[in-house]
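Coordinate-derived values only; no laboratory data. Given the structure is predicted, the values throughout are model-derived calculations rather than measurements. Cβ atoms are built from the backbone, for glycine too; each structure is taken alone.
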Structure 1
Amino acid sequence: MDVLEAILTRRSIRKYTGEVISEEKIHTLLEAGFSAPSATNRRPQHFIVVRELETLEKIMQAQPFTKWLSQTGCAIVVCGDLRRQPLIGFLIQDCAASIQNILLAAHGSGLGAVWGGLYPVRLFTRGLRKILHLPPWMIPVGLLGVGIPGGEKAPRDAYDEERVFFERM
């Protein structure tokens, strides 16, 4: 699948078969995450791969909009290290770029994935900090459920001509 096709056909997948994701595929997804651009090349991204059902259940309790985690092959929590990038705006952008790369790599590899937001909701970030034993300088930005899709979703046309401007608004 070429990159434009991946971008235009990627959809958030919330139903999975529950099959285990191979180490090789996880490595590929993480490689894509590490390949994202980074403001001032600080590269604050860290990735926590979660496979244990007990930990996934705790995450679902801490972030109630992630019930789909129970069916995934794994979760990837994307965190930003404030020691590497103290400018929070850049840190969030860097992590978001990694998340998008992982979503596209998953889709291009035949996997399904969905982005669950964490930052800036303190209730969600506090819960993940505790569950994953994160140090105070590590911010959980987002989490991804990744797995074998339990069905197909048709692509949609998201282009909105009314929100495109040239030169000025």
Structure 2
Amino acid sequence: MLANALVAPRALAFIAAEHPELQYATAPMPTMSPSLYGSGYINGTIIGIPKGGGNRDEAWKLVKYLTTNDHALAKFSNGIRNVPSTVSSSRSPELLPDAHFSTFLKVFTNRSSTTTPITPIGQDHLQTFSNFLAKWYAGKVGNLQAGLAAVDKTIDAKIEQAGKGGGGVP
């Protein structure tokens, strides 16, 4: 099993529950550059407070606790087998030891691991790129370099427009 943050570490819990006899290992995804081996795509805890929700001060305290408290993050990680979303919680002695799961913790804390950048156009840059990829895979793009340059130009234009108040993150 190749491991990075896109491959749900919870799959390990499913394997343990459904086929505990299965012999397997986990490892970081291969990379083109040896210096990047062990890194991967990561993200963190996603939590929010409803815009119109009541008890906003208490809600904020709960969000802060659930996203920054090492004990809470370790307990949650043990419960659903996700990677805790802070470096300190990923090193918590409260985490259940598991050689398979430790691969995910190492990817998460690798200084070369990264995530999708935050932009003024939200996730639209990913959709723009995905649309291009669909055309490329379908054989509808004759020149890859020119196509990628056009995608880059389109994304830059959308970001510039968002900066002028024409769109972007609400």
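Taking helix-only ellipticity at 222 nm (-39500 (n - 2.57) for each DSSP H run of 4 or more, over all residues; to 500) from the coordinates of each of 1, 2, which one would give -11500? Comparing all candidates, it corresponds to 1. Work out the source of 13.5 here, i.e. which of 1, 2 gives that when mean count of other Cβ atoms within 10 Å over residues 51-58 is computed. So the calculation was done on 1.
Taking FRET efficiency 1/(1 + (r/R0)^6) of positions 19 and 155 (r between Cβ atoms, R0 = 35 Å, to 0.05) as the measure, the highest value among 1, 2 is held by 1.
Where is relative contact order in percent (Cα under 8 Å, 6 or more apart) largest, in which of 1, 2? Mind showing how you got there, number by number?
Values: 1: 34; 2: 23.
If we compare relative contact order in percent (Cα under 8 Å, 6 or more apart) over 1, 2, the biggest value is for 1.
Between structures 1, 2, where is mean projected area of the Cα convex hull in nm² highest?
2
Comparing mean count of other Cβ atoms within 10 Å over residues 27-34 across structures 1, 2, the highest value is found for 1.
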